[in-house]
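Participant: The following blocks contain the structures, represented as structure tokens.
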Structure P
Amino acid sequence: MKFLLTLLTIFLPAGLAPLRAAQPDILVLFADDQCFETIRAAGLTDIDTPNLDRLTHRGTTFTHAYNMGSWSGAVCVASRAMLMTGRTLWRANRLFKNTDAERTAGRLWPQLMARAGYRTCFTGKWHVQTEASLCFDESQHIRPGMPPDRPSGYRRPVAGQPDLWNPADPTLGGHWTGGKPWSEVTADDAIAFLAAAPAQAKPTFIYAAFNAPHDPRQAPQAFLDRYPLERIALPKNFLPEYPYKDEIGCPISLRDENLAPMPRTEFAIKTHRREYYALISYLDFQIGRILDALEKSGHADNTFIFFTADHGLACGHHGLMGKQNLYEESLRVPFIIAGPGVKAGQQIHQPIYLQDLMATALAIAGAPKPPAVEFQNLLPALRGEALPPARDSIYAAYLDLQRAVIHDGWKLIAYPKAKMLRLFHTATDPDEMQDLAGDPAQAGRRRDLFQRLLALQKELEDPLDLAATFAP
């Protein structure tokens, strides 16, 4: 009966609260720095992710899930601020330093879930400007923005020179700080939350936020051994150096970009991608433990599972290493939903923002979406309905140095400091290697996309005056 009522919940009109008995549990598995291409089931990368594959086959994947960007070099800060407040980029930025006021007012995501009747649980990376323990009913092992790093982890490796960094050495700290790998600790906490759920009178909302696969990219040797360098493919859009790196805010002095030597070498990029894949496979193993525990709990049929990440990562694409750029590898993330009534093995290609997760979870809970929450409920898309017309374009930004609009298979990127536009037909050029901005045949398209970008800037209260930089 409970399962049937849960199915009915999905199809209730927006804003109509379900019977309490129909409220499903919600499990959010959230990664850090994970690119959309890094799940084997997506067919884009030679990587081992059997548990994310099984979640993919069980649920629905949104293939074009984007982060809106960042006002900070720590892109995860902006991404998580949007996720917790429901505000779009620049309005979330205005709230960022006063998140305590949002918490005091009870407007953050976990507080809205609690108001809907949920027991709220958190473990892992927080990185929001208020205390996690004051936002959730239960919290464990609250982590900082990234694991502690070491100087030996930077500008490496260099062919023919000793590599002082060993990603399998637990004495180097990082993800092993405290004695047990952080991904394992986060999984342990999530499993404990699940074990306690049957004894609770309330449905359970779990936000398990892994620090992986953020650098330092460390994994047990057995996972590194899966990826000999000869298995690692160089990205098709590999460059020794991105020509506009300084103008777009990605110089070698930027922490993420400083991880590999400049100019980039095939050896260095393959090494970093090897370590990235190994850490993702280790994360996948821990996610498998959580999924197994959920199955054993007997509550799997009445649980919605989300898997996504706060942004992607270049890790060698375009000669870049970090997430401080507006190429697909850095903007796009995996986004999977599995649960009652969700079609198995389905792909939805409509573009979304990953922060739509918040509004979707509120809808599953039967909670009305507060007027201030600007992201959208994805349940209609799961039913095969089109998303609102207002969402036919994706906006992206980084500091005051980069802007982009993605629309109908095209992407226009603006670099104000370099006074340069770049135009890619991502539908036929997914690696964004053919810049068509200078093609006279695309002048009209370039102009239309630029006007669309200006309109989105106005709608989203973007403070950057692009029109003053680029002549019509």
Structure Q
Amino acid sequence: MERTRLLVVDDEAVIRDGLKRILEAEEFVVETCSSGYGAIESMQRREFDLIITDLKMPGMSGIEVLKSVRTLQPNVPVILITGYASVDTAVEAMKNGASDYLQKPFTPDLLLEKVRSALNKRPLPLDESGLKEEITLHHGFHQFIGESKEMQKVYHRIMHVAATNSTVLITGESGTGKELAARAIHENSPRKDKPFVAVDCSSLAETLLESELFGHVKGSFTGAVQTKTGLFKIADGGTLFLDEVSNISLSTQAKLLRALQERKITPIGGTQLVPIDIHLVAATNKNLRVMATEGTFREDLFFRLNIIPIELPPLRDRTQDIPILIRHFLKKYTAEIGKEIKGVAPDVMAFLESYAYPGNVRELENMIERAVVLAEGDIICNEDLELWDSTETSPPVMIERIPVNAEELKEMKRHIRDHAMDSLESAFVRNALDRNGWNVTRAAEETGILRPNFQSMMKKLGISARGEH
């Protein structure tokens, strides 16, 4: 039987080690962290049965850890430990979902009593049927389109985090829908009737961005002819979305960190602290952890932003959704443009399902819009896409970037070979199925391939026997 796993969070090594020793003597598996940020990372890696956290810690308090637990592992009980106990903190802790409260100093017997009691009162797993209804499994979620397991994970994470004020970091390549995710979080939150304010951090110079975020007072710098309210204050009560947050300068990062920690801002040229009430959602297509290691992004700000991570998968990793997206975009643009398009030719569908999509969903949408505009018939053919010459036997592999060293060249050559092979196999299987009315047995016999092997090829390529093509 799997042993009960506990997470102990305390900035004092003596307390951590003492708790670990007591709990391990009772056959618990114990992992320790010295900060709330470390606890978040541990919870992102594995599930726990109980979390014990100190209330007063630098950087991230026990209350903040508790709120993050409610999002990352909602059914896990939390015991808060403090040497600063009071009625107010106890009430706040229980209000935010703490299972129990323990004041330092405490005896091993009292600790174990609290731990066993919390474990015995663990809630049963939530019935997610209502959540599944909200997500609309067969089609998508809000403006997202897709039913793949990769997107289902995204939808569930959005629903869980929307009910909290925990800071969210959305990562993903360009075109994967980071702003859509931010808006979905806002629209499912208690703040949905308040402002959703989005700012592209890559589009403004450093001084302008700081003024946009925090505001300024009249005369604080050349050109400040009147007092300006910053976006932090404009978004008050709602959601502030910082897109491409990796482009913020180090000096502005420091001010952003202070604002998130203190929940107060100071306008440029001002002297008064202004309280703010926002849900911060940030997004980037870069690896902030690597940037923090390189010194181009503050590590403490990264930890503060990365409390609840949401990673959006590239389209090439959820090819099951491509036919659904194509149908959606065809419906959208035939209605807008006023054309009757019945569908997509099999060879075009084979290409669209095997293409790497460096621009992700945005690129696919642009391709379908262009094809609908250019189509002369009621079926989209390869000439309508204008991606390759119709006399070629197969479409070319699109090169996203030029390799800069031998290792990258080797990896890209392997990728191109795999891509070309998948494209050829997909066209081969689809043509065989088309010739045989999408009867798998007849298609396998005609091509001389054993039926189980033919089905395996279909499964690998994500081709449905239902003939959705």
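A short reminder: the numbers here are calculations on the coordinates, not readings from a lab. All of these numbers come straight from a predicted model, not from anything done at the bench. Cβ atoms are built from the backbone, for glycine too; each structure is taken alone.
Participant: Of the structures labelled P, Q, one was used to calculate helix-only ellipticity at 222 nm (-39500 (n - 2.57) for each DSSP H run of 4 or more, over all residues; to 500), giving -8500. Name it.
Facilitator: Details: P: -8500; Q: -14000.
It traces back to P.
Participant: Compare Cα Rg over 2.2 N^0.38 Å across structures P, Q and report the one with the greatest value. Don't skip to the end; give the middle numbers.
Facilitator: Details: P: 0.94; Q: 1.18.
Result for Cα Rg over 2.2 N^0.38 Å over P, Q: largest is Q.
Participant: A value of 36, 23, 10 was computed for Cα extents along the principal axes in Å, for residues 280-319 alone; which of P, Q is the source structure?
Facilitator: The value was obtained from structure Q.
Participant: Of the structures P, Q, report the one carrying the highest value of mean count of other Cβ atoms within 10 Å over residues 32-39. Walk me through the numbers on the way to the answer.
Facilitator: Working: P: 25.9; Q: 21.6.
Structure P comes out on top.
Participant: Could you tell me which structure in P, Q was used to calculate relative contact order in percent (Cα under 8 Å, 6 or more apart) as 25?
Facilitator: Working: P: 25; Q: 11.
Corresponding structure: P.
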